Structure P
Amino acid sequence: MIKIVPVKDRHKLELLWPLPPQDPHWRAAPFNYIAHLLGHEGEGSILSVLKQRGWATALVAGPYHDGIDFSLMEVGIDLTDDGLEHVDEVIGTVFHYIQILKREGVVEWIFKEVRSLLLLRLSAF
């Protein structure tokens, strides 16, 4: 854990996970699928739970680095003052959600939808 004294009066938690390089899997888009689920903002999402507890105001998830040798997945959370006081519980909420995703496995219709959106964006170029 690295703690930095910010110049601005805000609190941001950044969680990073190293992953194998994702380039070989670009058509399947596993990065996009995971980022979509982690960054979802609807009912039952990480952000909705954290907002209900008064611990966060925003959450983003996605690739932090996607290189030849390795990739990094990030979950960035803007914390409230109370969220900063409960940072361990915030982290625990993220990991609990990831455990649920692992237990439930890939949801085929979400996977196909995320993949289709990615391919649509790529075809626009």
Structure Q
Amino acid sequence: MYFVDMSFNSIKLIDTNVKKLKNMEADYKIIRKDVVKFLRDFKGFCFDLVFVDPPYKIEKEKMAGIFSLLSDKDRKIINQDSVIIYEYFSKRVIKEEIDKLNVVKNAHFGDKIVSYIKLL
């Protein structure tokens, strides 16, 4: 399990929360890095599950770049069986952000939507 975030406070919170879980010591990595840089540099294996929970005010272009890296078949970050779970503000239109991906399910929670996304 990888946790990637630029915010020092978020990294600190992730570390505190993961340490409360039993038997997780060797099963996770916390990486303080811009997610785009992380995805560009990442090599190794395909992720089965990717949680994307950016700030609500993040630019659509940045999200399109993230989803483009995730869906790049040459990078092999995800595969046909992988699921991306994307949480965002309910008034946001994500169609252009997820260009090569497909929403298979949406769940609505107040002012946010959680979309379950897969490769086309």
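Assorted remarks:
- Given -7500 for helix-only ellipticity at 222 nm (-39500 (n - 2.57) for each DSSP H run of 4 or more, over all residues; to 500), calculated: source structure among P, Q: Q
- In terms of distance in nm of label points 7 Å out along Cα→Cβ at positions 18 and 42, the structure with the greatest value among P, Q is P.
- Origin of the value 22, where relative contact order in percent (Cα under 8 Å, 6 or more apart) was derived from one of P, Q: Q
- Which entry (P, Q) yields the derived value 1.3 for distance in nm of label points 7 Å out along Cα→Cβ at positions 58 and 90: P
- Among P, Q, structure where Kirkwood radius over Cα pairs in Å as derived comes to 15.7: P
Where a number appears in this text, it was derived from the coordinates with a stated rule and is not lab data. Here the structure is a predicted model, which means the values were calculated and not measured. Cβ atoms are built from the backbone, for glycine too; each structure is taken alone.
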